[in-house]
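Laboratory data are not the source of any read-out in this text; all were calculated from the coordinates shown. Remember, it's a predicted structure, so these values are computed and weren't measured experimentally. Cβ atoms are built from the backbone, for glycine too; each structure is taken alone.
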Structure I
Amino acid sequence: MSTRSRTALFACRPVYAALAAALALIALPARAAAPGFTLDAVLAAPFVDDLIASPKGDTLAWTVHERGARNVVVWSGGKVREITQSTADDGEELGGLSFAPDGTAVAYERGGNGQDGDKGNPNPTAPAKREPRKILLTSVASGATIELGNGHDPAVSPKGDRVVWIDEGGQVASATIATSDGGKTWTATKADTLFTVRGTASAPLWSPDGSRLAITNNRGDHSYIAIYTLGASNVTFAEPGFSSDQSPVWSADGSRIAFLRLSGDISTLSYYDDPSLFPPWAVVVADAATGRGGVIWRAPSGRGYEFNVADGVQPLWWSHDGRLAFVWERDGWRHLYALAPTGGTPKLLTPGNFDIEQIALGASGNDLVYTSNQGDIDSRHVWKVAFAGGRPERVTGGATNQWSPAELKPGTFAYVDASATLPGIVTLADGAQATPLLARPLPPEFPAATLVTPKAIVFKAADGLTIHGQLFLAQDGRAKHPALIFVHGGPERQMLTTFHYFEAYSNLYELNQYLVSRGFDVLSVNYRSGIMYGHDFYEPPKRGMLGASEYQDVLAGARVLAARHDVDPKHIGIYGLSYGGYLTALALARNSDIFAAGADQAGVHDWRGWIDSFSGRPIGTPAQRAIAFAASPLAGVDTWKSPVYLDAGDDDRNVPFSQTVTLANLLEARGVDVTLHAVPDELHEYTVFAHELDRFQRTADFLSARLGAANR
């Protein structure tokens with residue numbers, strides 16, 4: 001469940017055929033896989049993330065998460081190896097990778113879950129003493145590691161002599177680093193505070209020459225871009241105002257900084273208010289030395305007035321030849337636009353009916369490499385376009401999906417590539433050669449040969465809207481199967497016909513595969529409010545708390561299943577996590593006549609309480625709150641008859657645990673068949689592999705027992 005924020009070389013087919021063959025040789029066990037497989041076997045697929053290239057473009061680093069163990073992997077000198085050797089399933093996250101400028105070391109954070117905030121560091125394994133998030137520096141050559149301090153968001157200076165990060169108090173910490181043997185071993189000074197600001201700092205960003213550091217300074221209902229020049233006695237604020245300033249980017253010479261200006265937190269307004277009540281978002285450029293500058297462009301009214309960008313995406317870029325580029329939904333699709341730093345009319349760089357998602361600066365500094373669903377709306381491929389414009393160039397294609405692009409040198413790309421039967425694998429492509437980069441083979445028990453390839457389908461909701469989905473069909477030879485609707489979370493997500501680029505959804509894709517192996521047909525529904533189908537699909541009327549209009553897409557999916565000759569219409573169930581849990585609960589509350597059972601993982605059950613928990617007070621008029629309640633599962637507890645499995649962690653920081661406490665008690669009081677499972681100290685998406693395995697196994701066993709699937 002995520003909150004919406006108002007402020008929030010085309011490779012020829014033979015290359016992909018060769019890559020698929022190479023990966024198959026890596027993944028398949030020595031003998032043919034059995035018809036069935038365990039949940040543990042399919043969840044054994046490693047998940048790769050955080051792919052970055054060194055500034056020189058000769059080294060890559062990424063993280064890998066396998067059965068709870070999280071490690072840093074590098075490709076250097078033509079070899080791939082893990083430079084850390086953790087084996088613990090401890091829930092301690094790993095990420096925030098930052099290269100030394102010569103690629104000889106990687107700084108990163110280990111611990112926590114990126115959600116420390118006011119609630120402290122999570123402790124999902126319930127240790128007697130909570131460990132803080134730590135900032136570490138590891139040699140690429142030797143794997144030797146030193147600890148720099150506690151905090152998150154490390155950034156190595158372009159000079160290679162210092163690492164900064166955000167400490168536990170939200171201030172900028174620093175340590176100087178040095179190596180005397182070409183990067184095999186490193187030393188560091190004791191961490192110290194580099195400078196302080198009122199409020200908290202985030203996202204430290206070095207100027208190209210390493211002489212200045214920019215941060216986003218959050219002060220509650222507003223934020224500033226603060227600039228610190230090393231050795232100076234004062235911090236400079238870039239054109240401060242009454243808004244939320246964020247996403248800074250430096251000019252190539254480091255003399256100017258650009259950033260986005262979004263509306264401040266107007267606490268008297270609510271989720272229900274028209275976005276036009278808020279000021280439009282804008283692009284600001286300021287002098288780095290004096291902080292003086294101003295708005296060079298504002299979004300006009302209409303589509304794109306409200307800022308929208310994909311999770312974790314840097315939305316603003318500055319080319320080496322002096323152009324800005326940003327993300328905008330002006331024509332109803334999320335596209336890249338170019339703009340002069342002095343302002344003017346933005347130039348559309350990526351025209352067409354598709355959305356762009358992840359973005360990286362190209363090797364020349366004058367291009368952008370990005371992922372999109374251009375020409376293939378249910379997929380992800382890599383593209384490249386110049387800041388100056390021109391026709392975008394396709395980098396990847398085929399039946400697999402690609403994401404996390406990085407261009408090492410012009411024409412040489414790294415990205416993650418995933419298929420329907422193989423998880424995402426870091427891949428290096430240079431012209432006609434595409435090489436998978438694995439530190440070690442995939443686990444021999446991973447059932448690549450047994451997984452099914454889901455089919456992309458489209459169908460109509462009751463109001464005529466076209467809905468996309470992925471249909472997984474059981475291969476057990478039976479004439480009739482129980483079936484499941486799977487609903488993703490977010491709702492700002494799009495499920496694919498392959499393994500996914502978000503770990504939680506890659507895991508849920510694996511669960512879908514396991515459920516199919518137990519005899520279910522599964523339809524994954526990309527319901528309205530999801531991404532990659534344009535602004536109007538993403539922002540539909542009466543969505544969620546405003547009327548649950550997306551529920552008709554769930555019902556349409558159930559009708560698709562019920563009409564199939566191989567589905568038993570009396571044994572259709574539903575399951576999902578987060579927003580998917582919400583839609584699961586809503587389906588059981590409203591239509592126990594259609595959905596015979598469901599599994600609700602950490603869902604929202606009363607929109608009023610969810611809204612109020614984030615605002616700290618009741619939000620909305622009585623009429624608005626009545627609509628929100630009517631769109632909530634709690635409104636239908638008296639007509640809820642079907643069995644349900646409820647699962648949540650009680651340190652959930654996305655959806656309050658109380659949402660499931662209330663629902664569980666109300667259902668039990670009404671005699672509904674409820675199976676309950678809570679995990680003390682776990683988060684929204686479980687961070688401990690053993691907890692995730694248990695959650696998914698309980699889900700599969702419950703659904704199998706209630707809907708008559710194979711019980712193995």
Structure II
Amino acid sequence: MGICLCLLLSRPLLAQVSLQAHDFDQAQWIDPDRSFSVRMSHVANDSGNRMAFFIGSLDVTALMQETAPGVFRYRASLLPLPPGEQTLTVYLVRRGNQWEQLASLRLSVLSEGGFEESSVTPRLDLSSQTQAMQDQSDQNPAATTRMKNLALQAGLETRQLRSGVEIQTSWNITGSSEREQALRFAERGTEAPKVDLSDYLVEVSKHTSRLQLGHVSFGSHPLLMSGVANRGLNAAWRAFDTLDVSFTAQNGQSITGASNVLGLSEYSTNRINGLSVGSDLLDGNDGQLRIDFTYLDAKITAEDNFNIGEVTDAQKSHGVGVVLSGNTASGRLRGNIAWARSTFTNPEDPFLEQDLTVVKSTETTDSAYSLRLEYDVLVPDYQQAVPWSLTVTMTHSLTDPFYSSVGAFITPDTINDGLSLNGQAGQINWQLQHSRMRDNIDDIPTILTTLTRNTVLSASVPVKTLSNSDSDWLPQNLNLGYQRNHQFGGSLPPSFDPDTHIPDQLNRQQSLGLQWQTGTSSVSWNFTRSDQDNRQQGRENADFVIREHSLSVNTSLSESLNINLSVTHSKADDIEQSLQRRSTGVSIGIDWNINQRLSVSANLSDTTEDDSQNLVSNESGSNQIQLSYRLHLPDGAGGKLPLQAFVRYSDNDNINIDNQFQFQSSNENRTLTAGLNLSLF
């Protein structure tokens with residue numbers, strides 16, 4: 001083959017052999033079709049032995065040509081190099097086929113597109129369904145309809161990397177043969193495309209800089225711009241190690257489809273812009289302190305959502321906000337302060353006004369702020385037999401009466417104060433929360449002021465762990481809960497009668513839950529009692545007491561058969577009407593994998609409702625059973641494509657009897673569905 005067999009004279013010399021790059025920089029990435037040369041040290045001739053060259057597990061001895069003593073050239077024109085991080089290894093093959101490694105050299109090979117790393121992951125799922133449905137009621141005879149539909153879900157994910165620049169993309173496409181099932185049918189009706197782009201994201205990043213296109217999310221200011229996610233673009237970069245800047249330009253609504261790819265085609269009338277500048281004021285042994293500035297400029301039109309036919313209001317707002325957050329060096333004390341000022345208005349919207357005479361909204365400029373502090377009073381020491389912990393959290397917030405921002409959902413005209421205690425006593429975890437809310441913060445005389453007091457207490461006790469017992473009768477966990485919510489009127493408008501118009505209602509709820517686990521079976525029981533105590537004068541008896549029990553059992557009779565049972569029973573006492581309403585529900589679920597291909601699943605449920613005076617009764621049932629068969633089809637390239645065929649039958653019926661108005665109705669719906677699901681990628 002024209003290669004001079006170069007051998008080492010002795011084993012001591014064997015350990016001194018080195019392999020070095022000859023005509024390229026080993027630290028640089030090389031193209032896959034580039035030929036290269038390497039140099040070996042300490043070589044000699046011995047006709048009794050030979051050398052072998054491998055790149056990874058590929059034998060490339062025949063492609064290595066000795067061009068000078070100890071210099072060997074790889075001919076990439078005959079076989080391009082495999083992409084990625086590779087190792088060129090040289091072996092000495094002695095008589096008797098004894099192999100010994102002489103030396104190795106790392107190679108960094110670009111992909112065919114010129115990337116250091118490259119991956120493409122496609123996905124294509126096809127499903128076909130044929131459905132026959134029969135609907136029958138007292139008023140209408142049985143009517144049968146048949147539907148056929150072919151649907152697809154396609155996706156593509158890519159990742160490329162070169163010289164520190166990383167490009168990642170994600171694309172998702174959905175389609176349906178029935179236009180009524182199309183992604184944007186609610187928005188575009190008969191003009192909706194049957195196959196459409198549902199969402200995508202393109203991200204280019206290098207070090208601490210990033211650019212995103214597609215469905216992006218932006219904003220961490222809780223009062224001004226928090227997690228706004230629409231189609232548009234994001235850009236972010238970090239400078240001076242302590243300063244970072246980010247920007248977004250998005251569509252005003254959540255849109256989909258391929259007709260407005262960037263989401264900015266109506267930028268002048270439908271947009272959400274955001275700018276954030278943050279700086280680490282303190283980041284070290286003394287603790288952390290960070291400040292973030294946010295600017296928002298938004299204008300959205302009254303457009304229907306792409307999948308829900310809703311009428312929205314045109315809105316316009318711009319504002320600024322600041323968040324100061326930090327913690328001590330130990331991390332035991334931490335918190336944040338947020339402030340925002342926003343100018344908001346509802347601009348003229350001909351679509352909503354419909355040539356009617358309307359009162360124009362007034363542009364308002366208002367503020368809001370919030371405070372949150374956390375302190376670890378007790379830090380658990382897990383070296384102790386019974387570790388203790390206690391964290392105190394205090395919150396306070398105020399929003400002006402007309403404060404509003406397009407980028408955040410905030411309740412205006414309120415003051416909120418909260419105190420929370422979270423603790424651990426050994427294996428027991430508990431939480432106590434108390435909050436107070438007040439509206440009408442400007443004390444406007446013509447507006448009713450509402451005060452709310454809410455207290456929540458919960459605890460989780462691992463009974464079996466604490467008892468150190470293996471008894472199956474002991475529950476694994478005990479969960480306790482209590483909530484008290486009192487809402488009542490404060491200052492009253494002059495037109496209110498203080499004897500009868502003052503709302504005052506107290507709601508209480510207690511809950512108890514137990515869970516057992518034995519082998520492959522689990523049981524849970526929960527009890528809840530809630531009562532509504534109406535204290536408003538003249539309505540003292542408008543009270544309700546509700547008690548509900550629920551039992552759930554899940555068991556695996558074998559590795560292939562699982563059964564779950566659920567039973568609920570509730571009683572609701574209407575004190576004012578001297579009436580008790582009762583409800584009982586039972587459901588059974590079965591999952592049975594008969595073999596690796598065939599499986600059966602079923603769900604049967606029944607609910608009955610009545611009352612103590614036999615006024616109204618209702619009985620409803622829902623039964624569903626599905627038979628699935630899984631197999632793999634050859635793809636012609638040595639692989640297999642997963643295919644699932646299924647047949648599903650469902651039966652839903654309802655009977656309603658109203659003895660008070662002498663009315664009775666019943667209806668039944670039966671559906672038979674057959675389909676195929678095929679994953680091509």
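Observations
- For 168 (volume of the Cα convex hull per residue in Å³, for residues 69-396 alone, calculated) the corresponding structure among I, II: I
- Read-out helix-only ellipticity at 222 nm (-39500 (n - 2.57) for each DSSP H run of 4 or more, over all residues; to 500), computed value -5000, structure in I, II: I
- Winner on distance in nm of label points 7 Å out along Cα→Cβ at positions 285 and 557 once structures I, II are ranked, highest first: II
- For distance in nm of label points 7 Å out along Cα→Cβ at positions 133 and 333 computed as 3.6, the structure of I, II it came from: I
- When Cα Rg over 2.2 N^0.38 Å, for residues 509-644 alone is computed across structures I, II, the figure 1.10 traces back to I.
- Each of I, II could give FRET efficiency 1/(1 + (r/R0)^6) of positions 517 and 533 (r between Cβ atoms, R0 = 30 Å, to 0.05), but the derived value 0.20 comes from II.
- Given 25.0, 77 for Rg and Dmax of the Cα atoms in Å, calculated: source structure among I, II: I
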